[in-house]
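Heads up, there are several structures right after this.
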Structure 1
Amino acid sequence: MKRKPLSKVPIYAREAYNKALSSAVADPGYAMETLRDLVKSIPDFGVARDKLRELECNKAMRQNPLAKAFWVFLSVFTFPFIKLKAVKDPFAAMAMCEGPLAKCVDNPLILTALADAAEDADAAFASAEALSIIHRFHPNNDGNNRRLVEALQRNGQAREALKIFQDLAKKNPKDLGMQGELRSALALASIERGNWEEEGTTQSKSADSQAAVTQQLIDGTIHDADQAKVLIEKFTKDLEENDSMDIRRKLADAYMVAENYEAAINEMKIVAKKLGALDPALDKQIEKAYMMQLDQAIATLKADPDSYENAEAQIEDLEKEKLSYRLRKSEARSKAYPNDPNLHFDLGVCYFENGDYEPSLTEFEHAMRTHQKRVIGATYSAKALIRLNRAEEAIAMLEKEFETMSRLDRFRNDALYALGLAYEAVGRGGDALAKYREIAQKKPKFEDIAARIERLEAETK
């Protein structure tokens, strides 16, 4: 779900928003109530969310500390109901958060619940918004700051994410894993489309349709292939006057949307050559483009196999090439940056998916040295150990992780599932059933737990 601009919401919503704006100074209470109703009914109404949070933050900064503490205390009783509602209806859960936030927006527990529900609803903008407010009032909360970095990156705000991650890295100058993550954040910020500035004030108001579409796309995102072609034409012309890496990256992005993967790869390779040293983030983009090119070829063969010679054999070869290429690229990146835990994790996943479980364990061990990959690295390690008939080791590893794991960890369900698999492997069906049930309370459709619960319950009768 993307933010809706003012022009895309119903007329009644625009009128209500304008009334709230006009009364914000004289009657902020009425303005907040009006905006809150809009946000609850139209959660992707971007400017309404922005203004509501602005007013709520202003209120919280003047709020009596005892009143703040009182409302935060009461939210402890509301939080479980919000989490329960999020299982079946994350949008309704997001709406439920507005009540407690109206009392006091400086409420990390409810803001975290809002961020969780927003992620379930695929509303990255709302997740980033909630975590940003926590950061505003509690800038030294490193756990939230790490999660905020990821949320901002998912929301296309890599530059904002970089600023926060730089502050984190300054606190941990000897953490090699964090320094590796910082390099990735730097690369992502450099690749992300910036807010381009056009000379003069009339260009954005141009009646020319091509200029209008181009301005719209530069200010926002590329929506479809037809619109991407407009940017391809623009950036190609821009390169004639200014052969910059930034323009080539944007051109490659447009080619990706237009599904011209070969052209996208060519542009990214030119950028890579100019950079000289291997850029892991850019290299991953090249890999992604090549993989999509292979998927495109496979889809073509499957759609009309009779028109091609040995279509099934060609598909098989292309699938093998996908696995082989990913492995080659991952090994090269890990070799170039041996102290980067994220690259070790990527390589470990490649080994795991190829059935090479022993070498994957070594890579996951490296990855687990950084907090970001600690839980998911342990989860993959446990799955590899199970495949190697070493389930007892998997159980010991995950049980140790659960001693310190936050109940809000984004990979908690993955770890619970892996622990359940390990328990099953050693004949502890009852323990496995307990883990699957815990997952089902929040994510009833997670993996195949419904079938596993049904089977284990039948076995225990």
Structure 2
Amino acid sequence: MRVLIAEDDSVSRLVLRKALEEMGYSVLAAKDGEEAWELFQKHPFPLVISDWMMPGADGIELCRRVRSLREKGYTYFILLTARDSKEDRLHAIESGADDFLSKPLDRAELASRLSVARRILDMEHRLREANEELARQKEELELKTQALEMSQEMIQQANLRFRELFENVPVACYTFDAGGVIYEWNRAAALLYGWQEYEVLTCSIFDTIIREEDRELMQELIQRVMRGDGSTVESVDRCRDGSTRYVLRSLFPLHGSAGEVVGGICASVDITQRVEYERELRALNERLESLAFTDALTGLLNHRAMQDHLAEAFARARRGEDTFSFVLLDIDHFKRFNDTYGHQAGDEVLRLVAQVLQDNTPSDSLVSRYGGEELSVLLPGYRLKDAIPVAENLRQAIAAAPNPYRQITASFGVAEYMPYMHSPSDVVEVADAALYEAKRAGRNCVRPLLGGAHRQAA
């Protein structure tokens, strides 16, 4: 995999480049953000590792520029920094950064971050392939829709020149009387349904191709035909071998010499393949939508999805419809856990905590992996006094959850929407400050904050 690095410190640049090359990566190094941007425009890279603080275009600006070239595919962007404040990291994530590497460089951490990057880039590649497949299937469906429209036009022509063309029309056609008795049956109908003409003449359509559950609807359609009105419906018909086919059924009245309605003609276009394509497309679209808003590791909502739900809850609260509370929690000493047991064990712990949250939160709540080892819970309709017991219950459930390593605990910060707040980030800021208080109090506890209290404390 090709990697672009941007680092203004020559020693750090050399160390990072050597580490990447020893891991098998093809590396191109730039001494600052501007040089990296020029290289990226010429040769887009799937992975960029950039120092945050650089003269000229810093890491944040480089990230914004990379994100502006969406047509060149997705680039996983890692910021190399000694900064570790929540505000800085939130700012970086909002600017498009995917992950962070702490300075000085730790090779084990670098390998772990790169493993995550490869998994995400692989998922993005598979999503892109799925989109291309969807586009191909859409084109096929459009072609089949055009074919269906052409078939319907042919049906209208057959109605005008019935005696001449009926037998040769490439659409399954049959005529019937007011009771549904068949009087003509063309070759296309024999191919579609498996019954030959001599087998169905003077038989009822209700004894041959119409399913029992569709009897009432078909009787109503025949009555409409006998009143001189046509109709087109999608239906499921029976075949001789017991199988079923999806059809687009068009019914038209047949008139006698005096203009009276003497019966009807039905033209059935086989749309089974189209229906199956549509079903597959719906399933793929649902899968794509799920991937776009789901954290791959835990199965929870991802940061983007939680931001969307938080914005909706904030808008409802501003309109006076409903209040809400927001909980931020952080797994205690998670980095130490990773260092002791390895990142695979860390992933297992994240999945375990995610499952505990899902099992113990109210049914109308929303749970997300907010970032790294930080998770969040949105509680619609909950005041602060109601949200605190929920958070405490979650804290106890996490501490009691069995795992093969050591006891897992988490610190919780709880905030409630207040009318003076201007944006969802205000709620997050209060919850984050409350989380900080929980950590300062020794971790493994719940700390609530009223909006504004964190500023007064500061």
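Read the figures in this text as sums done on the coordinates, not as results from a lab. This one's a predicted model, so the numbers in the text were calculated from it and none came from an experiment. Cβ atoms are built from the backbone, for glycine too; each structure is taken alone.
Figure out for me which of the structures 1, 2 the number -1.15 belongs to, where log10 I(q)/I(0) by the Debye sum over Cα atoms at q = 0.11 Å⁻¹ was derived from the coordinates.
1
Work out mean projected area of the Cα convex hull in nm², for residues 129-400 alone for each of structures 1, 2, then name the structure with the largest result.
2
Once Kirkwood radius over Cα pairs in Å, for residues 385-440 alone is calculated for every structure in 1, 2, which label goes with the largest value?
2
Thinking of 1, 2, which structure, once FRET efficiency 1/(1 + (r/R0)^6) of positions 329 and 393 (r between Cβ atoms, R0 = 30 Å, to 0.05) is computed, gives back 0.50?
Traced to structure 1.
Computing distance in nm of label points 7 Å out along Cα→Cβ at positions 81 and 153 for each of 1, 2, which one ends up highest?
Going through 1, 2 one by one, distance in nm of label points 7 Å out along Cα→Cβ at positions 81 and 153 peaks for structure 2.
Match the computed value -16000 of helix-only ellipticity at 222 nm (-39500 (n - 2.57) for each DSSP H run of 4 or more, over all residues; to 500) to one of the structures 1, 2, and report its label.
Comparing all candidates, it corresponds to 2.
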